[in-house]
1. 34 is what came out when percent of Cα pairs over 29 Å apart was calculated for one structure; which of I, II is it?
2. Rank structures I, II by distance in nm of label points 7 Å out along Cα→Cβ at positions 53 and 173 and report only the one at the top, that is, the highest.
3. Tell me which of I, II gives 2, 10, 16, 21, 23, 17, 8, 2, 0 when you compute P(r) over Cα pairs in 5 Å bins from 0, in percent, for residues 69-180 alone.
4. For which of I, II does FRET efficiency 1/(1 + (r/R0)^6) of positions 13 and 141 (r between Cβ atoms, R0 = 30 Å, to 0.05), calculated from the coordinates, equal 0.50?
5. Give the label, chosen from I, II, of the structure having the highest value of mean count of other Cβ atoms within 10 Å over residues 61-68.
6. Please state which of the structures I, II yields -6500 when helix-only ellipticity at 222 nm (-39500 (n - 2.57) for each DSSP H run of 4 or more, over all residues; to 500) is computed from it.
7. Using distance in nm of label points 7 Å out along Cα→Cβ at positions 189 and 205 for the comparison, can you identify which of I, II gives the largest number?
8. Given structures I, II, which gives the highest value for distance in nm of label points 7 Å out along Cα→Cβ at positions 101 and 133?
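Every number in this text was worked out from the coordinates using simple rules, so none of it is lab data. Remember, it's a predicted structure, so these values are computed and weren't measured experimentally. Cβ atoms are built from the backbone, for glycine too; each structure is taken alone.
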Structure I
């Protein structure tokens, strides 16, 4: 937890420092949304460029509270290191998104679509590398009715998710680096996330039919 708090504090300092430098230089109207082609299709007041900051603060603090309110059979005990690593990856992602939004508002023509899919790709790779270590809980992992209902389904699903997330993340990073169309990266990440969900249902039903649940 100590390392998580240090990373959380560092991310906040970086975000607030960049905001302090760039915000006064921003125009009254800034881009707040981009389409799949990376073109700006939404504008808003300058204050809206800080829209990610409240999410970063809330999620960063909630991540500390969630282990304390978990039901007894679904605590994070036994995989605390993975829990805090997941929290660090998440707050870094949110801080990164806030920083690239600030920079895109400051520097016209910034490739926001590539920056977002690249950041998400790195997050998927990091999360995928530890996904197989996540034990049953209500907050982190592939939490479907079938994984929560059966421990075998949970572990089999998360072993698969570890592979799909890494592959999907690597593909998204490659798309960002090579400048290919953004929807390819979105599709790769979506498939990486959805395949384990479908697998959890199929595997649960297979065990149910075999009477081995």
Structure II
């Protein structure tokens, strides 16, 4: 998909009302955990942000990088995600969190990223995080420099593939806690993109398809 056209269309789409839960729930693990969507979310929740970053390849096709987390003692061990993390006290706002974490994790300079907008916040019960997904772009393919402590590998995914309904599947997934879930996922480079990241992509694809681009 043409990079400039994708960025233009994203600008239009993100000015519209966001689908929120209606889009997120399309890719939520089953049975749906309604705690993600209710107002009485834990008052001590932490704040975080991620970045869905678009960039052009040499043929001017739009791509998005995902990261694979290393294996570690934590709820998101080994999962596929957008670059991002916890808001720190020195971050002016959550958009700065998304940019800072992206620079730290995959080496994309914050000064080279232009933000377009954001998707709906998503609460992640296992880690007690409220995550804000931002959308931005760079005019050139970044020279990625993954932090080996944070990133096992970078998956560069064509925008066209994200929109391909044939990669949306469902199956039993074993979480880091050992519990198996019946969950929808995006099959990207033989990796199962599920959980919170899939729900963010669920809202993204729902919005894109609703716009009829």
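1. On the way: I: 34; II: 18.
The correct label is I.
2. Working: I: 3.0; II: 2.3.
Between I, II, the highest calculated value is found for I.
3. Values: I: 2, 12, 18, 19, 17, 12, 9, 6, 4, 1, 0; II: 2, 10, 16, 21, 23, 17, 8, 2, 0.
That value comes from structure II.
4. Working: I: 0.50; II: 0.85.
Of the structures listed, the value fits I.
5. Working: I: 13.1; II: 21.8.
Looking at the calculated values, the largest one is II.
6. Values: I: -23500; II: -6500.
Going through each structure in turn, the value belongs to II.
7. Numbers: I: 2.9; II: 1.8.
Once distance in nm of label points 7 Å out along Cα→Cβ at positions 189 and 205 is tallied for I, II, the winner is I.
8. Working: I: 3.1; II: 1.3.
Answer by largest value of distance in nm of label points 7 Å out along Cα→Cβ at positions 101 and 133: I.
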